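In structure tokens below, several structures.
Nothing in this text is a laboratory measurement; each read-out follows from the coordinates by a stated rule. Please read these numbers as outputs of a predicted model, since none were measured by experiment. Cβ atoms are built from the backbone, for glycine too; each structure is taken alone.
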Structure I
Amino acid sequence: MRHSASPTRRQLLGGGCAAMIVTATAGRAQTPDPADPWAEAAQIRQRIVPPRFPHANSFTPQQFGGVPDGSTLATDAIAQAIAAASAAPGGGRVVVGGGIWLTGPIRLLSGVELHVDRDSTLRFSQDPALYFPPILTRMEGNELMGIAPFIHALEAENIAITGGGVLDGQADEQHWWDRARRPADNGESDGRRLRRLAEEGVPVAERVFGPDTTIRPQFIQPYRCRNVLIEGVTIIRSPMWEIHPVECENVTVRRVTISSHGPNNDGCDPESCRDVLIEDCLFDTGDDCIAIKSGRNADGRRLNRPTENVIVSGCTMLDGHGGVTLGSEISGGVRNVFVENCRMDSPQLNTAIRFKNNAVRGGTLENIHVRDVTVGQVGRAAITVDYNYEEGADGPYTPVFDGLTVQRMLVGRCERVLDLQGFAHAPIRNVLLQDVTVVRAAEPDIVEHVEGLHYANVSRNGVAVRGPTPGGMPRRAGRSG
């Protein structure tokens, strides 16, 4: 469902949520308390430093024969400009300006900032043949050799996508999105085949999916990169996930606007990454707004790369399945996640804070902290921890959840406050709600197999929620080093 009279992005990011945050944080001590988990967040933020690029080394696709007329393919001209910028001393910028640029896949190289001017659009071709030969990519937690993401990089350092321009994937019901609904020819979809090959231990080089695949390209995917910046751009009409850093370190996603309502249109999905900042972004998506991941099943355990040290700050979430989600491809584990100063509000947003796991994934989620979040309304529970997601208990691995604090959350309307579903042999552990007000919750909470659920100054429908006091609740120590 789209909004007929949506507020501007400036209004959304600078309105009532900001006022609430100022009030809530006024007078807070400036010196971090070592016992405060947010001191750890401050240390993480301090070491996330975006790359810089010498503006003197500036190149344009026009220098290499590109024409911004919206119909002339500029893939080669953009690639030559990127190569020139990468070869320049200290790297450089590629400035995409002057109109509408039609292109195939773009590969970023080390030392390159791809800058899309405010009045320009980078539009990606709908021709699937342009996105081959296959390259190394990851699809819903499994590695493969397949269709190239629109903008990708492999083992690069110091890369950026910036500017106030538009990145247009041109996806619609006849292009890209239709592949999500295409029936399998032999009874096994490409996605199911990939999952089977991964579980069978087939080498990644042999998991080849060619031009006839129904697997869709992701929009932006830096793979095994260091020092990544994505800032200021607007992303629309994506085939699938929009921003998907994989096995990256030192990633900043800032002031990005995402509006795309197709199938599997997640906004930002850091997977098996370390030190990630997602800040001041606007998400209006067809799936999770932010989904933190670490590999699926056998592949996740083989790679054994958790996602750790993630800060989500000052973001606005409209439509989507979850505002901030951990899972479901989470077999490598996730730890040290901090969500603050966000606003989430839409009848088409299912859940504000959501954790998805089961006995097939078996990942460990620990040391997660949420504060100063305003939820206008969500369609289901405000906070969900669900071990019964998809395969549920039908698997040999034990999911672990240990340590969630939610402080100063205001919820206007939801179906229920909590939907916590653990297993008898694997309970959800150590959940603290502190200074939480829920104006209207229509249904009773679901709390199954939870150990250590604590309330402090929590009200629901105008009535105080009674429960164990939070004093002495252990905080599981996350590792950020």
Structure II
Amino acid sequence: MIAIISIMGLISCTGANDSKTTESLTGWNKLDSIKKGIVVPTFADKDFSIMDYGAVQDSTADALPAIRKAIEAASQNEGGGRVVIPAGVYLVKGPIHLKSHVELHLAKGSRVKFSTDAADYLPVVHTRYEGMEMMNYSPLIYAYQQQDIALTGEGILDGQAGNEHWWWWTGAKGFGWKKGMPSQESADNKPRLSQMNKDQVPVEKRVFGAGHYMRPTFVEFYSCKNILIQGVTLINAPFWILHPTLSQNITIDGVSTLSYGPNNDGCDPESCTDVWIKNCHFANGDDCIAIKSGRNEDGRAIGIPSKNIIIEDCFMEDGHGGIVIGSEASGGVEDVYGQNLKMNSPSLDRAIRIKSNSCRGGMMRRFYFRNIEVGQVHEAVVKINMFYGGGNEDSCNYTPTLDSVFIDHINSHKSEFAINLQGRDDKPVTNIYIDSCNFENVRESSIIKNVNAIEITNSNVNGKAVDAKQIIAQTKQRVHEQK
């Protein structure tokens, strides 16, 4: 594969620039202080078993009324409390809405199965769909403007989505859609929402829900603070799985997201501050973790970036990307840390991916990644693409900015590319530093395009030392030979 290389500015072949090494270390030195600011919420030492509010261990009976009564009782208790779902299989015919000071706890051996009847998720609530504000079906588990909330335990949350329920709404034949069926892509659905976003129609007038085929997220805490999601396993999601939005002080610990449907991202913090994702397992139909901050006009109008995001001690298995930043990052993303991670699957496309375009825009800066073990990925270990998605880019003038990405100690055993870095002609990416990385069994030569400052030091590809200057020279030679 041939790519024209365009590097402007500083290229180092011999060693890392001292000031940039210092900047990287200074960035990592902020990590402990960020962690100290992420505090797990606490609750009164009182349990509210759903069995005491009328639930029965019968997978055909609706347990939602009992869950709602238990949540209400716990929220009224001084200091809140823990709503307990004991071992057993429970059907819920509608969404679970959490309230402040309530922990929803799924005991080991419990399984909550959510209704597949879309009407059960009405009335509509304030939510986001791919970064766009709207009134839509309620997420399966939802909280709005609450504080001190938790979802914990060793149980399973089953969205029961599949090709017969929810997934076919995408309009994709591979997920059950057939010619003549409606879908989210019909003119009055997602395209209409996109136009409302562009026109900045007030959110209360963006009413969708019934008849519009816009899937709800699985777990969404919107405009909340002090959140804990711990231990649970989530399967068969209609859409994005964990979606904290415009929220603060979030811990996601020991969670497994195992769902292979369309757009089944594992965890998408959107316009969130102080997020710590650790000890998690992601095996998904889309990105494992995707950090976002709103799409196009909505992202810019609200203007709240995602920042202080920590990802560590996780295993990324299947998905489009292990850690992804963008593309709905119009509000910006700052200060992301990823360390001590394992990624491995022929169905994992990339390890680290950063993407945007001139419609999304966004200021993205200060990203730090280290100590990542990659068994194999399908495409690139590290990919940057600032013209992602194509589409109507020529009509947009919100050129994205990407500055200061520090990557060190990645050990990869198999991939198509080691690195594939492509900035824009009109606004190159700046300050990319890759140090002490080893890439084995790489099939194609690396690509670097429109990066105005890059250093690759102490790194090997297929057993041979490489630096940015060598990559440029080799690619230019290939282009010359091809003419």
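A few comments on the model shown:
- Here Cα extents along the principal axes in Å was derived from just one of the structures I, II, and that gives 74, 50, 37; the source is II.
- Per relative contact order in percent (Cα under 8 Å, 6 or more apart), the highest-valued of structures I, II: II
- Looking at mean count of other Cβ atoms within 10 Å over residues 111-118 for structures I, II, the greatest value goes to I.
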